[in-house]
Structure 1
Amino acid sequence: MLKIYGIKNCNSMKKAFDLLNELGLAYEFHDYKKQGIDADTVKTWLDALGQDVVLNKKGTTWRKLTAEEQENALASEDNLITALTTHTSLIKRPVLQTATGFIAGFDETAYQKLKD
């Protein structure tokens, strides 16, 4: 079964939910705004996808951090994990856990391939 991580009120999430439903793919939703996210899960994503994919530097949450907070977050993996678990909006949305790995961000082509 697929597991999708993100927050309910997000355009990328809505597109992902709509496509998964359209494709008839069952999924479990983890709302990390309400449920939080644990450091082990974030570490797994970083190991699988890399910091540049997991960390959303384009969002307002990243831009609202001071330069010092941004530098601190990027200083080490532990600091980054702390930043991502504290400010969950820093995580690119959605993160879709599949049988073969993870897809970060809404990727229609990758989602379509899950149907095969």
Structure 2
Amino acid sequence: MSKRERGALRADVLRRLWAAETPLTANALRDSFPIAERPALTTLLTVLSRLEAEDLVHREQQGRGSVFAATRPQAEHFADRMTEVLGAAADRRAVLQQFAGGLSGRDLQALRDALDD
């Protein structure tokens, strides 16, 4: 197995939990990775524990084990992160202009639609 970029496993775990229709056991989550990229169960449990400590993942006891789910939808998570970054900017207008200037036409249209709603 090749070495992952810093934070890549954490991002993969969150993506898989967001995509899951129901909470997943650690084993089911591990099995969702391609064999060549499958993390050790102990590594996965460490990542899940850290995400739980950050309130990004919820652990629920189910029988003798646990199941894991994201605490909130993906869109809400990323919107909060964007708001947090914007809040740290000294010149919010300049940041918003730079951000909007880098969007594709499709993303700009989605942003316009969101503002119209």
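Values quoted throughout were computed directly from the atomic coordinates according to the rules given, and no laboratory measurement underlies them. Please read these numbers as outputs of a predicted model, since none were measured by experiment. Cβ atoms are built from the backbone, for glycine too; each structure is taken alone.
With percent of Cα pairs over 23 Å apart coming out at 45, pick the structure among 1, 2 it was computed from. Traced to structure 2. Kindly point out which one of 1, 2 the value 5, 21, 38, 28, 8, 1 was derived from, the read-out being P(r) over Cα pairs in 5 Å bins from 0, in percent, for residues 5-52 alone. It was calculated from structure 2. Which of 1, 2 yields 1.6 for distance in nm of label points 7 Å out along Cα→Cβ at positions 45 and 61, as computed? So the calculation was done on 2. Across the set 1, 2, distance in nm of label points 7 Å out along Cα→Cβ at positions 77 and 101 reaches its highest value in structure 2.
For the structures shown (1, 2), distance in nm of label points 7 Å out along Cα→Cβ at positions 21 and 93 is largest in 2. Could you tell me which structure in 1, 2 was used to calculate helix-only ellipticity at 222 nm (-39500 (n - 2.57) for each DSSP H run of 4 or more, over all residues; to 500) as -13500? Among 1, 2, the structure yielding -13500 for helix-only ellipticity at 222 nm (-39500 (n - 2.57) for each DSSP H run of 4 or more, over all residues; to 500) is 1.
Given a value of 37 for relative contact order in percent (Cα under 8 Å, 6 or more apart), calculated from one of 1, 2, which structure does it belong to? Going label by label, the one that fits is 1.
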